[in-house]
1. A value of 26 was derived for relative contact order in percent (Cα under 8 Å, 6 or more apart); which structure in I, II was it taken from?
2. Between structures I, II, where is distance in nm of label points 7 Å out along Cα→Cβ at positions 27 and 91 highest?
3. With helix-only ellipticity at 222 nm (-39500 (n - 2.57) for each DSSP H run of 4 or more, over all residues; to 500) coming out at -10500, pick the structure among I, II it was computed from.
4. For the read-out volume of the Cα convex hull per residue in Å³, a value of 103 was computed from one structure; give its label from I, II.
5. Please state which of the structures I, II yields 13.5 when mean count of other Cβ atoms within 10 Å over residues 51-58 is computed from it.
Structure I
Amino acid sequence: MKVTDICELEKIAKNIRISIIQEVYSGKSGHPGGALSCADILTALYFNQMNINPKEPNAKSRDRFVLSKGHASAALYAVLAERGYFDKKELATFRNIESILQGHPDMKKIPGVDMTTGSLRTRAILC
């Protein structure tokens, strides 16, 4: 399902921003700024550009997305729920200890997450 109408994409992005705020509020923690800053980009990718199918989240021919700033997970979760990878009701469990939706995405627990990521950091390799 490729959404090509700009007004429809704007509406989806607005819903995603609302979901981000609701997630962070429900979880009583999170990084709303980082998540909100990528809502439009994720909307364009997941609803217009990427070759994905929520009914086949592990299809070999799918496009893959890696959220390098894992602390913006609320945005990725909102997009995945909006796209149909899991029920939107799950967003209310964001960062709860029993939830699959933790502070950083986990590819083993969340359909549609292609790479487990964490906080940004610099690594030094010593030889």
Structure II
Amino acid sequence: MADDMKKPHILAVDDENDVLLIIKTALKDQFDVETASNGPEALTKAEDVVPDLIILDLMMPEMDGIEVLEELRRMKKTAQVPVIFLTGVSDKQTIKEALNKGTQYYIVKPFDYNDLLNKVAIALRESRQTTGP
């Protein structure tokens, strides 16, 4: 019973602290939200405690979101973790590339709280259906 009560663990990755704060505020009631401010930090955290879902910015210094996603897909522990891009980049080519690399959803900033919550819930539900209980 205790495991059922555990909130899903989400890793939010963005180089802008205000965006991380908004994500954390939007999700904190239903999810355990951890944050990272760059790609290398996100990869380390994701490997240490594998999240149920990752919310990832595209435009970051050091490693961009696509590079982080590619690395997540290469790592055995995180290969199946659902990823949602949350970014200011809205050109169709970038969105297509992200979807081809294995992201579940792509949300353009500025974003709606409810849209984020809905996509997180759907991605988690879909992930549970493909990986089993």
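Derivation of every value follows stated rules applied to the coordinates shown; laboratory data play no part. Everything quoted here is computed from the prediction, not taken from an experiment. Cβ atoms are built from the backbone, for glycine too; each structure is taken alone.
1. I
2. Max of distance in nm of label points 7 Å out along Cα→Cβ at positions 27 and 91: II.
3. Of the structures listed, the value fits I.
4. Derived from II, not from the others.
5. I
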